[in-house]
1. Compute Kirkwood radius over Cα pairs in Å for each of P, Q, R and report the one that scores greatest.
2. With relative contact order in percent (Cα under 8 Å, 6 or more apart) coming out at 25, pick the structure among P, Q, R it was computed from.
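Each reported figure results from applying straightforward, stated rules to the coordinates on display, with no laboratory input. Just so you know, these numbers come straight off a predicted model, no measurement behind them.
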Structure P
């Protein structure tokens, strides 16, 4: 009789420990404790799904293929950092078990990936997403999964409007970019008249309208608002209209290819005023595309990367990236992934042994993350009425070609006065 009782108790304790090690499925944010187990028999650590004493499973999604594949470099950089951490023994004794999935920027595919991560792979948390429309379309699936999600380099404000408790957006949104562009233009005291040129699609026009509204708020006059097709091979007509409007500065809401067309034609026709854009196009990238610095020398791109990518402090990131992706070039997109990699590594280190979804969210809300590439970054406690609680407070700047160099090397400035200190006289 006593032997049987001892066996029953042993089975009860084993059940409690097993439940603590693998609990917290898609319908719960905390592992549950069976009613038959005494609360005095508590495990030393509480885990959500995807966590063991030696591993932590992360789902990573990106457009690894397709027309937007270049943007997956951010996720690749983060993956490289996690693999480097594994080589050093992991974080708090746990190595990262990385499950990668290609969303190809497709909303239906992305929704399937989120479900797979939650229900089949049973990951602890999810990281990724470069394509705003696909993430916005997946919000309902993300919310229902309860799994914490940290996005990568997708910028739409609709990702976090309205905010979801388990969805965090570290990248500056298009709204934040628009406000920063307007403030940067306002900091040029000699600029009163602003010209706008944007892609004729929804992406370009949404951004152009946001900047237009913010320019008006800071008292700058928009003298013309031109459009160009995303696949246009010539922008002569738009450049001539801009020249006729005599702007002091130009805001360009263009992806890299139409941006190259515009900068090339503007240079040919003598339109040499400063051009400012969001982070969808970069000065170094445009030099590589145009094979010349001349059309790009007065081109400024909003960024959350606070130093040039050839800065010595970036070397450990670039070395890590090319180690795992030798056929790729380390660039600004990859560098941005280093910000999110630092966030993940610091977050997991802070969680210690209590790796539950609730603790993950709490740690995100209470930690001031220090990143080499992007400075400080932090979130606030969740407020369902305030989207900013799921958007990071962060440092930003503008990239421009380094005037002391002759190649595609870039530097960063906070405002027009900083640029004037280093600009060619």
Structure Q
């Protein structure tokens, strides 16, 4: 195939425009209209919180304007209850988590990851714990729940909080229970590209009364955005839906790509979730189980199609784990082959992503040596992620398998 900017040619030589984006929210025009009507009815936030509470099995839910703000507020609430300062994170995850930890006046401490499920490695966690550890954050990367989360919980010493970062994993389960309910508190993201997306937003969920009281205190006084902000978010959501249409995405890629987030946020602001987003979230939660099932099945289909390919390392997902993939992660043993396959996928009309191209101790000066977390280094250098969202047709799943296997 010959690459022609955003175009590619099929076997017959016909010029094609369609490009399958790495993320695409499953939001229709009718969903946006229903979300707007819910906003006008004036009960959006309460309804969204009630539905989220049932879905996450959490008695207390607090919605805010981003998953990062949710993490920051949660840390501030915990900080009020302890003199300890260290927050343990996996060495490979979103760099914005470091921003939230530092903004809360706390110290990030890293733990290497496992090359089995690409999450924090329980076998080396003890080396990251100290008498100054405030919290350990189990991040469910790519929508794959942390292996043996009960074992993680058992390792946390008394007086240290255990948190779950479920930003990429809404809908995922362990032994039939949703992620977020295995810890003292969890937080979710509703940002662009997440399993449930209302353009931006997030929430804290907990069954711990002390944490809930601390969160209430931390969010008291947050200024709610005005009606103009809600209208702007409605417009941005509609623009995102339009921009990720494969035909529009292919034609407008040189312009659309300018709006991609390629660096971690260096600051954050916390506000309540807008009424429009809460209304849209309530609407989307009605059909979320079908969407989550599609993400799980699409990821499992690709994994099965690539099984036995010695050139790639697939995530090892146990029978107790139900992964609602945000994206499907693959590790290429040969980094040069990874770059070639990414180009070939693009030539075939499918966008893939390197995700974060370096581990946290390479992004930030944290007092570690470059070689301190070898598994995180390896993951960053050999990772490619594939789209698995519900709107993908089977022919594109098969095309991804074909391109990678050949």
Structure R
């Protein structure tokens, strides 16, 4: 939106003495100037995954995706993860949740900074009766393997035993390409408009089956980050290979984000018994931008193919990626995008055939979202024996005009029968 990427030369033009560190597009890219890059320890001989270079081979100050971003973050670790930061962030998230009608949230990057610190902060908040949110922590595979290696399953079992109805361990997360707004996802032919190629995750794709197989065999649900259609193909191939090696029913293997895809991929996902957790916000906030930058009008228009998933028979959820991506944690806004597919100009309808009904959109932020998190026996609908979690709305979303869905007032939530009002 601001005219392209930053870079080392540009930031050096601001200062060649003061270290500059810029986190952009969630933790997918860090940009640095020369003084900051020197603090990271990266040199011209560094060959680590995700270290960016100019066409002439010089380091360009980019640190892309998990391992490189982690290296870029070391010099500012104490500032970014200052004492008390986690508790402050969780308090804020609880306030945002109440204002937007959310009672359950999942963190799909547990361990990104510290398994122990993150668990301690979450456990402290979950132990407070006034905290208005149930939380699921989903470990990030790369950090889990680096920290615990072959003992990771014992660690997960021990942490599950410490859970409660407000804090629980669930599944495992793999990141297999970059992000939609940063234009670092992986695309099939004809690729990016500007010739970029995006970036894979840390795990080599040719090793993905072997990396996922231990979790698959242990019955642990896999959440696989795939933003681009090339990554979706790889993920579907991996799921098919897992089924061939060790057939499973009700595995609930979930593709996360599912931003750029094809109709055929949706049908194959259904055939393999997979699910999708889709970020629909980019249809509104960024699809017009990427018609001209990155993806082109055909793929940008068809971002988040929910209608195709519905016709294929795939169960899907809507998620926000809050607070990493600059988008709201607001289920009614997500539903509004899915139902209307109106772009940021508030006029253009993007791929009208991919719109879904209000009922399907509301299922995708309630019972179907609970199904994807294996909590549909506890939350997601109002039934005898389930937890008494509700959103309190000021109007019936089934009765308002479709374009007014995001404007339905949220009065607060009820968690386990305890009310939390948005104006408190």
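1. Comparing P, Q, R by Kirkwood radius over Cα pairs in Å, the maximum is at P.
2. Among P, Q, R, the structure yielding 25 for relative contact order in percent (Cα under 8 Å, 6 or more apart) is Q.
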